[in-house]
Structure 1
Amino acid sequence: MALVLIVEDDVAIRAALKRVLTERRNAVSVAGTGMAGMALLLQEQPDIVLLDLGLPDIDGFGVLGMIRGVSDVPVIVITAQDDDRSIVRALDAGADDYVTKPFGADQVAARIRAVLRRARSELDEDEVPIVIGDLVIDPLRRKVTLDGNPVAFSRKEFEVLLLLAQRAGAVVTKRELLTEVWQQPFGGADRTVDVHLSWIRRKLGETAAQPRYLHSVRGVGVRMVDPGQATP
C-alpha cells in the first residue's frame with residue numbers, strides 16, 4: 001500500500017483517481033490547488049505525488065519546483081499538453097514520469113507501481129547511518145539526530161551535510177559542493193553554499209567562529225570532524 005497525494009483541480013478526474021487508487025488498497029489524499037497540495041505534502045509525507053500541471057493558483061511547474069526544494073518524493077505529472085517540449089521540461093524539472101489526458105485509471109495505477117519500484121530499487125540497503133560524535137545521519141531515511149534529538153533539515157541542507165559526513169576528515173571545496181549538490185560546476189554561486197552552511201551550523205548549535213563539526217579552511221572549503229577528537 002502507498003500513500004498517494006493527488007493535486008488536481010478537475011473535480012471529476014480527482015474523484016475518479018481517488019476511487020480507483022483506493023480500490024487498489026492505496027491511501028489517497030487530494031488537493032485542488034498547488035498551495036493546498038504543498039500543505040498536504042509537508043503534513044503527510046506521501047510516497048508519491050500525482051501533479052496536474054494546469055492548476056488554478058500556481059503553475060504546475062512552479063509547484064514541482066517547490067516540491068523538489070523540500071522533498072525527493074516521486075512525482076508523476078498529469079498534463080493535457082502532449083507536446084515534447086512540455087514533457088521534457090517537466091522531466092528536467094524533477095518529475096519521474098508523466099501521463100497525458102485523457103488517460104485510463106489502469107494506466108495511472110501501472111505508472112505509480114513502476115515509479116515506486118524504481119524509487120525503492122535505488123535505495124542502497126548497504127547504506128548504514130553515519131555516526132560522527134553525537135551526530136547521526138541516516139542516508140536511507142534522510143533523518144538526522146544530534147545528542148539523541150531529531151533535527152530537521154531541508155533537502156539541500158541534508159545533501160550538503162551528508163556529503164561532508166561521507167568525507168569526514170577531508171576538506172570539501174565549495175566548488176565540489178556546488179557540483180555534487182546543486183549540479184552547478186561553473187559560475188559564481190559560492191554565496192549559496194555559504195548560506196546553507198550557515199543554516200546547517202545553526203541547527204548543529206555552532207557558528208563559523210566557534211565550530212564543533214564544521215571547520216572552515218580559509219580559501220579552500222570546509223571539513224567535518226568529530227568534536228571529541230583533536231581539532232584539525
Structure 2
Amino acid sequence: MNNRYRSLIPNSITMGSLACGALSLLYSANGDVRFAGMLILASYLLDLFDGLVARWLKAGSAFGLQLDSLSDIVSLGAAPGVLVFAYLRGQGESAWWVWVVAILVPLAGAFRLARYNLLPSQPTASHHTLGLTISTGGATLTLAVLSDLTTTGEHLPGWSFAVLVCLVCLLMVSRIIFPSFAGIISQQRRSLVLALLFAISLLLVPPFRAWLYWAGAYLVFSLTLAGYRRIKGL
C-alpha cells in the first residue's frame with residue numbers, strides 16, 4: 001500500500017480522538033460530566049492506538065505528528081480542564097481558583113507538546129519521555145473526576161482537585177524522565193503480568209477507581225525511579 005494511503009489509517013484514528021474531545025467539551029458544557037469523562041478516556045485510548053497503528057504500518061509523518069498534537073491539546077488538555085471545572089461547579093464550588101485550575105491544564109499541556117515537538121527525533125519505540133505526557137495527565141484528571149463521581153461515599157473536597165491539577169501540570173512541564181507506554185509493554189512477560197493484575201484489580205475495585213490507582217502507581221513509580229537516577233547520577 002502506498003505510504004500516502006497508509007497514513008490515512010492512523011490519521012483517521014487521530015481525527016476520531018479529536019472528535020471525542022470536542023464532543024466531551026459539549027457534554028461538559030451541557031452538564032453531563034459522566035459521559036464527557038468517558039469520551040475523554042475514549043480519546044486517550046484512541047491516542048494510544050493511533051501511534052501503535054502508525055508504527056505497525058510504518059506510516060508516521062510530520063503531518064501526523066502535528067495532527068496528533070492538535071488533537072491532544074483539545075481532547076486531553078482543554079477537555080479535562082473543562083471537565084474538572086464542570087464537575088466542581090456542579091458540586092457547588094464557585095471560588096475563583098476553579099477557573100484557574102481549568103485553564104492550567106491546557107496551558108501546561110501546550111507547553112509540554114511544544115517542547116516535545118522541538119526535541120530531536122527519537123527512536124520509534126522510545127522507552128522514555130521528557131515530562132509527563134499530556135495524554136497521561138489528562139486521563140489521570142479525568143479518572144479522578146469519574147472515580148469521585150461514581151463513589152457511594154463522601155465526595156472529595158474541591159481543594160483536592162486543585163492540588164491534583166497543579167501536581168499534574170507541574171509534572172507535564174518538568175524535565176523528569178517518565179517511562180513510556182511502549183517501554184512498559186516492550187517485554188512480553190511484563191506486559192502479560194501487568195494485564196493480568198489490571199484485570200484482577202477491575203474485579204476487586206470499581207473500574208474508574210482501579211484505573212486511577214494504576215495511574216497513581218505509575219506516577220509514584222516514575223518519580224521514585226527519577227529520584228533513584230538523580231541520586232546515582234545517571
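Comparison across structures 1, 2 (criterion: relative contact order in percent (Cα under 8 Å, 6 or more apart)) gives the highest value for 2.
Of the structures labelled 1, 2, which one yields 1.00 when FRET efficiency 1/(1 + (r/R0)^6) of positions 37 and 61 (r between Cβ atoms, R0 = 25 Å, to 0.05) is computed from its coordinates? Only one of 1, 2 returns 1.00 for FRET efficiency 1/(1 + (r/R0)^6) of positions 37 and 61 (r between Cβ atoms, R0 = 25 Å, to 0.05), namely 1. From 1, 2, which structure was Rg and Dmax of the Cα atoms in Å, for residues 45-84 alone = 11.7, 37 calculated on? That value comes from structure 2. A value of -0.23, -0.30, -1.48 for log10 I(q)/I(0) by the Debye sum over Cα atoms at q = 0.07, 0.08, 0.18 Å⁻¹, calculated from one of 1, 2, originates in structure 2. If semi-axes √(5λ) of the Cα gyration tensor in Å, for residues 77-164 alone is computed to be 36, 15, 11, which of 1, 2 is the source? Here the read-out was taken from 1.
Calculating distance in nm of label points 7 Å out along Cα→Cβ at positions 53 and 141 for structures 1, 2 picks out 1 as the one with the greatest value. Work out which structure the value 12.4 belongs to, where Kirkwood radius over Cα pairs in Å, for residues 93-132 alone was derived from one of 1, 2. Structure of origin is 2. Which structure, out of 1, 2, was helix-only ellipticity at 222 nm (-39500 (n - 2.57) for each DSSP H run of 4 or more, over all residues; to 500) calculated from, if the result is -12500? Label of the source structure: 1.
The numbers here are math on the coordinates, done by the rules we state, and not lab data. Remember, predicted model here, so these are calculated numbers, not experimental data. Cβ atoms are built from the backbone, for glycine too; each structure is taken alone.
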